[in-house]
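These are the structures in question, set out in turn.
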Structure P
C-alpha cells in the first residue's frame, strides 16, 4: 500500500483505526526518500532513525489504547533555518556548516509536544534569500513535477519534499513569498500566517519584520491542523500576537455564499504568463458560481512593493547577519588579525546572493542614503498597508495569482537577479502588510506544471481564507493529483 501520497488527516484516521501502524508509515516514507531523493535533493539533513524511534513510541501508545494527537506518527520535515537542538541547522550556508543550536525553536517544541516525527531538515536558498533554491550553498533542489525545473524558494526543499512524497507535511518560512511561491510551483498548499501568529523564536532571522513560519501540506485540511499546532502567543518572541488561537479546522466547511472577493487589477499586469492568468481567472469565476460576489478593487501602490521590499529586507538582513563574524559561532577562516579574520570568513563563507543583499542593505542604511532609500521604503510600506485596509472595508478576501509564471528551468534566472526579484510581485505585498495568505493549486500549464491561486485575508483572519480555500479545493481534484517525478522512478 502506498502511504506517502496520502494527506495527514487520512493517515491519522488510518492510524487510529489500526489499519496501519506508525513504523509501517515511517518506513514507507523513508523508502520513498531512498528512491527519489537522489533526483529531487529536497533534504540537507536526514534524521530517519530518530523518526523511527518516535514512530515506535506512537505504536506502543496506540497498542495501549491511548488516544493520539493529530500529528503523532505522521512524518514531516523542517526547513533548515529552524533551530533544532543538537541537530545541524545550516540555513544552507557554509558559514553555519557545522552549527548545532543549543535550543529548539518554539515551533519545534510545539511539534515535539504534539508527538510529530521529523524526518530531516530541508534545503533552501542560503539564509532564505532567493526564489528558486538554487542559492543553496550545497545543491539545488529539483521540482518533482519536472526535474529540470526549480521548485521555487526559498522553502523549495519543504515544498518539493511534500510534493515528492518524501514528507507528509513540512514547515517553511515566508519573508516575501517563500512558502507560497514554492507551493505554487510544486502543486501543494502553502500558508503564510499573519505576522506574529506563529512564533519566530528559533527561526534564524533574515528580515525580522517580515519573516513568518508556516505550513506546507498536501491539502487545505492538513494546513488547518498544522496551524493549530504551531500558532499561538510566545513570550520568547516580542512580536508574537497575544490574540487567542481558534480551532482552524472548524473553518473547513464548503460555503462561500455571500463572500465578497476582491480582484485587484494591479495583480493581472502585463508580463504575466497567459496560462497562469487563465487558470487563476477560471478559479475565481468558480467562486462566483458557488455563490460568492466578485468585486473589482485597486491596490494602487502594488507597483512599488518590489522596490520597497528589496530595500527593507536587505537592510534588516545586513543588520541580522552582522553576527556571523567568524568569532562568536559558525565557520571561521583565519587571518593575520581580527579584521582580516572577519573579512576572510564573510567573503569566503557567504554566497553571492547573501553578499549582494548585505551590500544593498548597508548602502540603503548608510549616511546620506538612509532618507532617500530606507526611510522612503518604509513610507511606501505604510501606503501598501493602507491600500489593503481600504480594500478590506469592501471585501472579505482578495484573490490573485501566487506567482506570475509556473516553475521555470533551473539556471534560467539565477544570473539575472532583477528578473528573479520581479517573480515576487504577487507575494511580497502581503509580507509588507503582515497579512495572511494561502496558495493552493488551481490548474496546470500545457507542460503540466502546477499553477497556484493566492487567497489573501484580513489580519488574524486565517479562518476565512481557509474556508474559501477548502471550498474551492473540494470542488476540484488538484489536491488528489501527485507529481509524476519524470525520470526519478525508473
Structure Q
C-alpha cells in the first residue's frame, strides 16, 4: 500500500496552483512550494489531487499541462474565481454557450463518452449549412474589411506582418499553455533571443508559429484549403516538437487520446485520410470567408488528423481566407484560454459550435480593431514598395549574408537590378530604396528580411568598419 500523502503537503500544492489563475505548470508549482520536492514526487501528488477532483488540468500533452483550482470549489475571494468571473464578463456568451460550459464543468465520469461522429461532417453542406447567420457574416465583413479590394492576395497581411507575427505567435502559443510573455515573444521573434529559464520547446513552438505565418503570407497566391497548404502548415508548426521525426506534415497513423475529455477520435488511418479530404473539399467550396474560417476551426481539431498540434493548425488555417481576401487577420488577442478550451471540448463531446462561435466573433472583432489601429499608425502603404517587396527582401538578405561593405553593396545592387527583372523605369528608384534599407537596418528590424542574428552581426561589423576607414 503506498504511503499516505501528508495533507499539509497537498494543501501547499493547492495554494501554489491558486496563485496562477490561468493555469500553473509543473515548474510554476515547484517554484511556489515552501519546500523543494523531486519532480517525480510532485507529479505523483498533482495526479493524486487531479484524480480526487481537487485540481483540474488542461493542455495538449504532458509538457503543456496546466493545473487549476476548480472554480466551483474556490473560496469567494480566491484568485481563480475572480479570474473566471473576468472571463465570463470578457466574452459575451449566449444561453446555449453557458449551458455547454455548465455541462463541461462536470467531472469526466458525469459526461457521456463519445466517439467521432462522421455525420457531423457529412451533414454539412457548403453554402447551405451555415455556422454563422447572415447577420453575423455581414457584421464581421463590415468590421474586417480594410479596403484592399484592388490589391494582390496577402497585401494587407504583408503590411502589418511584423505586428501579426508577434500577436498570432504569442496568442496561439498561449492558448496551448506556453508560458512566454509578450515581451519574451517579441525578443525571440525580432532578435532570436530565447528567454532564460524556459523550456526550449516553448521557444520552438513560437518560432514554428512565426515560420508558419510567414509561409501563409508570403505564399498568399498559392495557399488554400488543399493538401499542400494544410500538410505543410502542420509540418512547420510541428517541427522539432513531436517524438516521431516523420510525423510533421503527415496524417495520423495511430490512435490518440484527448486529455480531460470523454471524446475518442478516429483510429483507422484510411478513415482519417477520407475525412481529411472531405474536410478540405468542403472548406474549399465555402464562399463566405468567415464561414470558411469557422468551419476550419470546428472540423480540423474535431477530426484530429495529425499526431498532435491540431488546434494550432486550425487557428492558423482560419486565417487563410482572410489573407487571401485582404481582410483583417484573426490573432486571438485576449481570448481567455479556459473559454477557448471549453469551446473546443464542446465540439468534441457535444458536436455543438455555439461556444466556439461566440469566441470566434468576439475574437475577430478584437483583432480587426487592433489592426485598424496598427494600419492607421503605419499610414497608407507605398505601392512601389509593395510591388517590389520580394525583390527588396532578396537583395537585402544577399548583401547581409554576403557581408558586403558599402562600396561592394552599391556595385552589387546596380548589377542585380539589371539581371533580375526590375524594369528600366523602376531601377533607379529601386536602387535608392535598397540602399536606404541597408543604411537604416538595425538590431530591431532586420528580422523582417529573414536574416539570422549571427548573419546580421557579422555583416554589421564589416559595414561599420569600412565606414570608419
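A few remarks follow.
- Label whose coordinates, when Rg/Rh (Cα atoms, Kirkwood Rh), for residues 167-230 alone is calculated, return 1.04 (choices P, Q): Q
- When volume of the Cα convex hull per residue in Å³, for residues 239-446 alone is computed across structures P, Q, the figure 183 traces back to P.
- Here FRET efficiency 1/(1 + (r/R0)^6) of positions 263 and 439 (r between Cβ atoms, R0 = 25 Å, to 0.05) is compared for structures P, Q. The highest value is that of P.
- A value of -11000 for helix-only ellipticity at 222 nm (-39500 (n - 2.57) for each DSSP H run of 4 or more, over all residues; to 500), calculated from one of P, Q, originates in structure P.
- Structure responsible for 0.95, with Rg/Rh (Cα atoms, Kirkwood Rh) calculated and labels P, Q on offer: P
- For 15.1 (mean count of other Cβ atoms within 10 Å over residues 7-14, calculated) the corresponding structure among P, Q: Q
- Test item: FRET efficiency 1/(1 + (r/R0)^6) of positions 119 and 271 (r between Cβ atoms, R0 = 25 Å, to 0.05) calculated as 0.95, pick one of P, Q: Q
- Which entry (P, Q) yields the derived value 5.5 for distance in nm of label points 7 Å out along Cα→Cβ at positions 359 and 415: Q
No lab work stands behind these numbers, since they all come straight from the coordinates. Model, not experiment: these values are computed from the prediction. Cβ atoms are built from the backbone, for glycine too; each structure is taken alone.
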